[in-house]
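Readers should treat all values here as calculations from the given coordinates under stated rules, not as data from a laboratory. All figures in this text were calculated on a predicted structure; none of them were measured in a lab. Cβ atoms are built from the backbone, for glycine too; each structure is taken alone.
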Structure I
Amino acid sequence: MSRSERSPLLLAGLLATAGVAHFATPRPFDATIPRGLPGTPRAWTYASGAAELALAAGLALPRTRKAAALATAAFFVGVFPANVKMAADWRHRPTPQKTAAFARLPLQVPLVLWARGVARNAEGRS
């Protein structure tokens, strides 16, 4: 299996792991939901977990990979406000937690670029 073939599966694995975590331990995710959103934080936690699982499934299948990869890039952009909220909420926590929260912010850029790269590589195979 080539590197370009592994890349979408690794991204799918990352999303699947995160999606399962949203259901297995929802409380930490609830705390990152921006207050201005309608509904309960738990509903948003479950919805984002379900979205991650659906995106993972789409990335795993060559037929749906391009569309799922583009949707994944958009998803990573869409969850950025939750990461900003987490960093703001954790700014007074101990240094390791604060560092982890702030490190997530620039991490969104390579995730978006990774998803776009998967979409670009899938274009010739659809």
Structure II
Amino acid sequence: MQGRFTFEYAVIRIVPRVERDEFFNVGVIMFCKRKKYVGIKYHIDLDKLKAFDPDANITVFEDYLKAWKLVCDGSLSGGKIGAMELSDRFRWLSACRSTIIQSSKTHPGLTDDPEKTLEELFEDYVL
């Protein structure tokens, strides 16, 4: 098992109308402490969004997800949360919330290449 590291991930979902509790997956966020890695990948399918809510404004969702990316990347534009340690940023982003952008519970795994694993998770859960 040498060369493989534990990681955690959560699936990011859009909830266009929170009161209806309907959602669809748009991304994945992943954390690997030993590799000092936090990554996020997302894509909003406009047709799906419009099927859930014909009046939905995609720009709102894109802006929220861009803010998540800034936090994930540790960017100065990510504010105080973006300045936190990797693990704290991941925990903040994957925390349970009832808003239009949510994440699943976290799940564990093993990886030797976090970038590749993030891509595989994204393909499995989003595309």
Structure III
Amino acid sequence: MGRVVHFEIHVDDMERATKFYGEVFGWTFEDWTNYAGMPYFGAVTGDANELGINGALMKRQGPPPQPNQPMNGFACTMGVEDYDATEAKILSNGGKVALPKYALPGMAWQGYYIDTEGNVIGIHQPDENAK
């Protein structure tokens, strides 16, 4: 079985992106530039004993996604405890709404945003009362 074990988010401005993901989601970063041979920062997304994976921010190697373009890759969705507070952090740190908060009835709140680098990301708050 091919389980996802790592992700990479392509960025134009590493400092801006590490600030965004650090402020919004509390991620920490390790500079792996020498190992990768390009600007590459490992992203620690949570406690190793919790469900989830770690990944990296890497220097974009081509043009960024264009507005209103269909998805051409994967969208990373982060689990959050407080949807509204996380949305406020996303917006106050330069992100934009791509698809507003909606209910997955009986399961969760979901929504999608555009990060400071033009990438689509999702947030997901479990809530059995969502409707």
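Comparing structures I, II, III by distance in nm of label points 7 Å out along Cα→Cβ at positions 54 and 118, which one has the largest value?
Largest calculated value belongs to II.
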Quiz item: Of structures I, II, III, which gives 19.2 when mean count of other Cβ atoms within 10 Å over residues 70-77 is computed from the coordinates?
Solution: I
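Going by distance in nm of label points 7 Å out along Cα→Cβ at positions 46 and 110, which of structures I, II, III comes out largest?
Once distance in nm of label points 7 Å out along Cα→Cβ at positions 46 and 110 is worked out for each structure, II has the highest.
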Quiz item: I, II, III: which one has relative contact order in percent (Cα under 8 Å, 6 or more apart), as calculated, at 29?
Solution: I
Practice problem: Given a value of -5500 for helix-only ellipticity at 222 nm (-39500 (n - 2.57) for each DSSP H run of 4 or more, over all residues; to 500), point me to the structure among I, II, III it was derived from. | Solution: III
